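Take a look at these structures.
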Structure 1
Amino acid sequence: MWCIGALSEEYRQRMYALLELYARPVSRSEPVICIDEKSLQLIGHSREPLPMASNNPAKQDYEYVRNGTTNLFVAVEPKAGQRIVSVTSRRGKVDFVAFINGLLTGAYAKARQIHLVLDNLNTHFRKCFDDVLGARAAAKLLRRVQFHYTPKHASWLNMAEIEIGILGRQCLDRRIASRQLLQSEVDAWQQARNAEQRTIEWKFTRQDADRKMGHHYVSKLSC
């Protein structure tokens, strides 16, 4: 489990709300979508690697070339086995709003209500939509959206963290020199996992939380 802060009443209520949300059956009309981002450094080879040969693994020089950084926005609908990954140059509020706009007007355009699970990064709040789009356009875009936030210092409650970990192990565990190559690799990974409908089975319940963490809860009287 991640290192967490004080288990205040706010922490408990946010945790309980997410655990209740995760316990709901999958619904096409009310999808639950977990969202997070990952910064990635683009790294190239300083010398041409030696390819794998009979009885010899591939070899690469320990020196490398830095080619800047990029960002990955990751949205995963855990019970439906659907994920959408976007490669961007930055992860500011303009980029985040554009990513959410793409979800709401694209893959989830027909959903009646959309539940977005997010951490507390400053770009993740409704004010950013007002700043980027204007209050009227933001209200129109978000009319079907319900935001759900993890407790502070509780990224482990966002299932996008699990998907990002899988993405890292299966697709990003090597040197990737350019954004174009990264986009190609991520697209192939995403398409394969979506075709196989790879889901995330969340088993941690409110009862589990109370049993394992209850003695750390901060009393309401001390909040």
Structure 2
Amino acid sequence: MNKVRVWDLPLRLFHWALVVLIVTSVVTQKIGGNAMSWHFLSGYAVLTLLLFRLAWGFVGPHYARFAHFLPGPARVLGYLRGTGRDGFLGHNPAGSLSVFALLGFLLFQAVSGLFSNDDIASEGPLVKFISKEVSDRATWLHKDIGATAIYVLVGLHVAAILWYLLRCKENLVLPMVTGDKQVAPEVHAAAPAASDGWGVRLFAAVLLAACGGVVYALVNLKP
């Protein structure tokens, strides 16, 4: 077996930072009170990461690009039926659906939070641009619909990781830590390695900073 670099360092850092921020967002929301200031900050950080990931899906290395793992109906159905399950070094068709669903609902959650309020002391930075009625609807979408969807999707994601580990004997977590996957020599010869040099990492850092600047400008908009 040979190692091939699949997940670049910026993508891996994005993944684990997002995990930490989701946990932080949930915990601070449950605590409430003064912890809500940290809830908003973690939400801004999540939005920054999501903007980065959306951009990285177009300009990042091979396996990070949406064009590489965007699943078509035929590929998804074939994979779920048990055919065509080989040859996926990056996201497989089922995993691709999970990625797009999580990114979509997390983006929905981050954006709706900008317009939400708690009817006490906390409100999103863009509440000033909308009516109280619209803000209340955004709050309901944020707290009930978006949060529930994310709980379900994260649960399915963890369940899939355990299923692959216990049933398929494939560890999906380790490659997201090391960046490498073990593949047969014939697959290694034909598989392109993800670009993961310091040039790529510096470009990712600049892109992340730019995304942070966009979010900073957004949350500081004046009416």
Structure 3
Amino acid sequence: MMEGKTILAVVPARSGSKGVPHKNMRSVGGISLIGRAGICLSELPWLDAKVISTDSPEYAAEGERFGLLAPFLRPPELSSDKAGAVETVSHALLEMERRKGGIFDVILIIEPTSPLRTAADIENATRCLVMSRTDSVVTVSALPTKAHPAKVLKVADGRLRFYEERGAYIVSRQALETLYWRNGVCYAVTRECLLCRKAIFTENTVPLVIERDVVNIDDPIEFDLAEIFLSKGNR
């Protein structure tokens, strides 16, 4: 509990990843992605419950090995790559509330694919949500300027074009506004926002900027990148 608010952490870990098969069971620093999420959450004594949401008994057992509850498996309709985060996390929330006999005020979404998070990151996001009375807090990182939309190119009629016309006139990266990408370290959202508004992002979502190097793993090479960052002391 934090400031009188009950807190549930949900680790979503679907087994059917197509880009990297069984991605959530692969390791970084000798520990599975599920395990790293569980270890990080174990450092937060104010959590009221922490649960893995998965369709796989193997993944559920891995979550339990690292301190996560696994009292249920996802139903088939929430186990495909078409299932949205709002639906899967709402299912986990309602299942846990039914089992606990009470409600959770704040839900934390802790994606295993962002293995370089710290307990402080999660606490800062949660405290920001609780103290600011926003709908949600989302951790983000600054987008490298080489990936900025004003510098990105497209192919039209076999010719290269700037994705944004203004890109042709920008000569210095300092002229570009800072943009951000979702790093998956933590999403903190109120119960009302999740269940009533059926959203994680609203007009009342606040960013928490992570200044150090982190990675949100989608491709095999990003496991190597995570190991490099880990060797540099990033977590």
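Bear in mind these aren't lab numbers, they're just calculated from the coordinates by the rules spelled out. Given the structure is predicted, the values throughout are model-derived calculations rather than measurements. Cβ atoms are built from the backbone, for glycine too; each structure is taken alone.
What the table below lists for this structure:
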quantity	calculated
Answer label among 1, 2, 3 for the case where semi-axes √(5λ) of the Cα gyration tensor in Å, for residues 13-116 alone, calculated from the coordinates, equals 38, 18, 13	1
FRET efficiency 1/(1 + (r/R0)^6) of positions 101 and 157 (r between Cβ atoms, R0 = 30 Å, to 0.05) - highest-scoring structure of 1, 2, 3	2
Read-out distance in nm of label points 7 Å out along Cα→Cβ at positions 53 and 133, computed value 5.8, structure in 1, 2, 3	1
Entry that produces 31 once relative contact order in percent (Cα under 8 Å, 6 or more apart) is calculated, selected from 1, 2, 3	1
Source structure (of 1, 2, 3) for helix-only ellipticity at 222 nm (-39500 (n - 2.57) for each DSSP H run of 4 or more, over all residues; to 500), computed value -11000	1
